[in-house]
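Each structure below is given as structure tokens.
Every read-out reported here was derived from the displayed coordinates using simple, explicitly stated rules and does not represent laboratory data. Everything numeric here is computed off the predicted structure, so don't read it as measured data. Cβ atoms are built from the backbone, for glycine too; each structure is taken alone.
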Structure P
Amino acid sequence: MTTGFESEQSKPHVVILGGGFGGLRAVQALRHAPVRITLIDSRNFHLFQPLLYQVATGALSPANIAAPLRAILKNQANVQVLLARAEGIDANSRTLTLDDGAQLNYDYLIVAVGVRPHYFGHEEWQVYAPGLKTIEDATRIRRRVLYAFEAAERDPQQAQEWLTFVVVGGGPTGVELAGAIGEMARYTLRGNFRNIDPTQARVILVEGAERVLPTYPPDLSARAAESLAKLGVSVRLNTLVTEVTPDSVTLQCGEERELVRTRTTLWSTGVRAAPFADALAAATNAPQDRNGRLIVQPDLTLPNYPEIFVIGDVAHYAHQTGKPLPGVAQVAMQQARYAARLIQARLRGDARAPKPFRYRDLGYMATIGRAAAVADLRGWHVHGFLGWLIWLFVHLMALVEFQNRILVLIQWAWNYFTRNRSARLITGEPAAVPEREQQAN
């Protein structure tokens, strides 16, 4: 007689690495499949990364944009969540090695481990110019930005240096972050200090291309630049960063160099695949691009390993247009659904060659402060207040938990009418000086 436990254990085992947009959607897409699923993540929560910049600038609290994975999946009986990190793999025996040394066998593996900030060979800059990929990154940036105003209040002689903020990278994250800092300085903090005028803060956005939001249509890039200018953000185009120190950034535009004195530099350009991608490439001889992403086949698998799928930011998929797909949530979620369908087809015994994955671009958008955004919705270009309303609706509905939607909606409404940012909390190390953070680590 076969017990229920033995019957469950006999089902094909699907292991999913990463509880982000791709990993979570893959789990949910396999809800009714005759498989047992193990979701592995080093964090116990799903993070809504597109709103991290609002945590970094005090508009939202971390709990507003995160939800426990176990709570999200509590009603899905065929999944187990493990708080762990995969560090090694034997692809031939289909065995993963976790960070505590435990081993886990799989029949199918979906890799959705994401990416991390990339400093192009200057990893020493990381302590002086934090990126924005995790909750810890967001609270660290919040601490540095808010502390800069506090330090300027106590040291008016160095106020200009403290009140200069440099954001490196003019993509969506950089534009949104720079706009939020500019809005905070001009409106939220106005009248909060006695020795300094926060509205005199300088926010410099550095972009190596000829326009901000270089992957967006030119007209939307121009609209974004106009909105940034209204918030006092100075945009430096065709400009590269050549040096970052605790109290300065060196910029180069053509043959001209400029030393900018600043205590707050934020990094929002360049990403590299998470470390597990290198381990997987070594175990499977899979090719990688210059940023460490795994170059996948048209069905999102690795060459000679049809049971291993790679999705989301860590995947380099160029079979559709000749260029890699962008690292955005909708790509990861569509790839997750594709991989889940393909696994289920194989379980049914469907031996036909699968159709290649095809990404359906639903559009993209970025917000620049209060009541201003740009959006390209499949060729329909929207900007200003209407674009902002669409941005609000899309991001609100994309939050996983209903509770988060209500909390964020209330907070956004309060922020809109009062221009207040209620999560302006300096937590952790009181003095957000890079040298002290480096010593603490």
Structure Q
Amino acid sequence: MVSVREYSNVWKKGLTFGLLALGLMFVSLLMADKALAHGYIDNPSSRADLCAQGVNNNCGFIIYEPQSLEAKKGFPAAGPADGKIASANGIFPELDQQSATRWNKVNITPGTTTFHWTIEANHATTSWKYYITKQNWDPNAPLTRDSFDLTPFCNVDYKGKQPPHSYTDTCNVPSRTGYQVILAVWEVYDTANAFYNVIDVDFGGGGPVDTTAPTAPANLTASNIASTSATLTWGASTDNVGVTGYNIYRGAALVASPNASTLSYNLTGLSANTSYTYTVKAVDQAGNLSAASNAVTFTTPALPIDNTPPTAPSSPASSNITDTAVTLTWGASTDNVGVAAYRIYQGSTLVATTANGSTLSYRITGLSASSSYSFTVRAVDAAGNESAASNAISVTTASGPVVTPWAPNTAYAAGALVSYNGQTYEARVAHTSLVGWEPPNVPALWLLK
């Protein structure tokens, strides 16, 4: 017989498993809907974006879907209910938790600020509106309409257009002090919905601000040093809130800013036989910069002397032969470093050079009708080494059009060619010539070639 205690344990295990399965199902549904996802603000980082980055903690499933804070449009008359503004009406309820210390804050100053949206489904848009909390709002109470100044400080009329996938609004942020919340509303044109993002900001002067810099990156090293490239590697920094990225410096110049999960970086575009010195600094969400890592100095090796020419181009051929032009084609050459271009010769005279080593055809123009020509092609590399010539391509151009001397009382078809006083003319329209209608006298009938 099963005891009451045993039955209770079984029931609790079943309930726990059921809740876990339900949670996993919810995550799966969210991830399955990702193709229909929409957009979010990532600079200055919104509450949801900081959750997705792992800077805000205990955020719930929004870490997978920062772009899906969607509710009915029409704020403040409609839209999410009071107390559910941050979560877009409660689908991600953790976002509605509100206190002065619950969320990490982004430092901001009054005046010009650019808000950047990452948009995964660029819906036709009615407007973008930005609201801010009143100076005396209660940061320890749920966000309600009464928390905000309900006149948007920035209102962009988008007239039903589709925004790009990377979209920005530049707005004039009002003066405030301390911790405030900005509510950004992207109102969709052709649905009943809008997207709601709250941004926790700190203007300073009104509460604690993160001034603690991350620790310096450790053990910076350089490896895979080649003539034009190298790899930097360093140890992770730590921070009281969270490292958001690293800045890589060559001397005092910033050259790259990889994200916090990146602990190595491939340098490219370096010069051969040149000394370089690099340092790395960590940065946190508040913009605090760590001390520099140890400096690493290395010298790129000189480029090896290249005396090896490319192989000769193969299978040369001609096509599209007219009375004045021909197209030449050939097979690619190979080289120990790389083919830089191809040179086309008529006999021993260089007549053309391709723009790069991947071009395998060239149109030769300016030839004479009914004439024979012989062309060869040679490959050249960056060091100037030239290959042997390809096989010769023999070409005979087509006969040219018939040109007859102009004469009066003659019927000419449109396009007919005549000569007059050493010049060639083309008939613009069909006509019968008359004395006085010599080609130079009637440009309406004749085009000088």
Structure R
Amino acid sequence: MNLFNRFRFNLLVSLLCAFQLFSCKKESGRPDFEIIQDEILTPNCANSGCHSSVGDASYSQHKLLLSVGNSYDALINKAPQNAAAIANGWVLVKPGEVDKSFLYHKITCETGHHSGNIGATMPLGGKVLSRGQVEFIKRWIIAGASKTSAAVDDAILKDSSACQVSVEPLAPPAAGTGFQLTIDPFDIPKNFEREVFIRKNTPNSDTVFVNRIQLRGAANSHHFVAYSFRNELLLPTQNVLRDLRDPVTGVLNQTTLLEMQNHIFLGGGTDVNTDVTLPAGTAIRFKPNMPIDLNAHYFNRTNLILQGRNYVNFYTVPRTSVQNEVKMLDLNNLDIYIPPFTRRTFTKNFTFSTTTRVVLLTSHFHKLGEKFVIKIFGGARNGEIIYTNTDWEHPLVKSFTTPIVLLPGEGLTSEVTYYNPSSVAVAFGLTSQDEMNIIFGYYY
């Protein structure tokens, strides 16, 4: 090859690399998977409580180890635990086929690439992969997902922009079938946990009956909840975003904290992309222009500014179809203390003074929670388990077409098990690093 032709060939190769038609490795000799392990999996995924060991609180849910020496064999052609992924015919990593690789679907911020509920985007804990990191893993899979080859250009990793999934707008209910309330986009400062409230009034001019609540929110969300108020003489200002903590100083806002004591749970929880329908014949009464407090909680443990946004749809049914108006259960156990490296179970009984018919139950605890059990307390069915949840991110919502009937003096027992794998004790608190223990539900 003469000098001119060699120059043309080298120029062509450079252009192909620039336009990313194929990969051109710049750091020769370092395997792609070594880069993935050292720069992506170890700092973002193989953390205590997540994917580091079989002792992690969440291990029973995902059964996936991403620590050094375990991750490659745990990923390649292995079946996922997620039902939607299994239904789609995916494995965790399918060499050469990124669309059939569950790992890619769990980390990408691109929308419209899968069907079904595959759970929250990874990693959790407020971390966000960069677009370069996601693209590097994608190309590694396409190139065959080798453990030893160096086929992918590591210059891709220079794209450090956050790969945060945009919230797909939630279509509001059709006219005459309900209404929508929203929290407009707001910033989540870097390395900060932001919890906000905003009071909205519902748009209905007449009394309506709601039997379905549909939620949508952004990634890195801890929860999204809608509340009504116990005392409407103490309402916060309408349409003003209120912080639980000052976004600059982090100091707790005492006014907001007091306003939280005036809340009545309406719907929502940890899974900010859920859709709950009450059993047929039951509904929540909404008076005209009812004040509602929308509460969104996001965490950001990156050096990037992220964004939160939330939607909630309230679907109505005709008054003639409602046999029973439901009220809300909100049963808390605040007596939680989990010492370091300890598994502990907390039990509390809640009794009712009048006959109570429970039609729906769900639960709320944080990432150390392993198992949330609800039992009947008292009466002929004392001790009977009626609810079990082992997924803190996507808590089971269980409806009862035949209501659970509890006579005066009877009630519910919460029995909740936590495992703390860290060297720091954890107690009840308001942040995602603390713990909670709440039974939510509906009854009449």
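Key figures for this structure:
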item: Label whose coordinates, when Kirkwood radius over Cα pairs in Å is calculated, return 29.6 (choices P, Q, R); result: Q
item: Entry that produces 167 once volume of the Cα convex hull per residue in Å³, for residues 54-317 alone is calculated, selected from P, Q, R; result: P
item: Winner on relative contact order in percent (Cα under 8 Å, 6 or more apart) once structures P, Q, R are ranked, highest first; result: P
item: Highest-scoring label, criterion being mean count of other Cβ atoms within 10 Å over residues 262-269, among P, Q, R; result: P
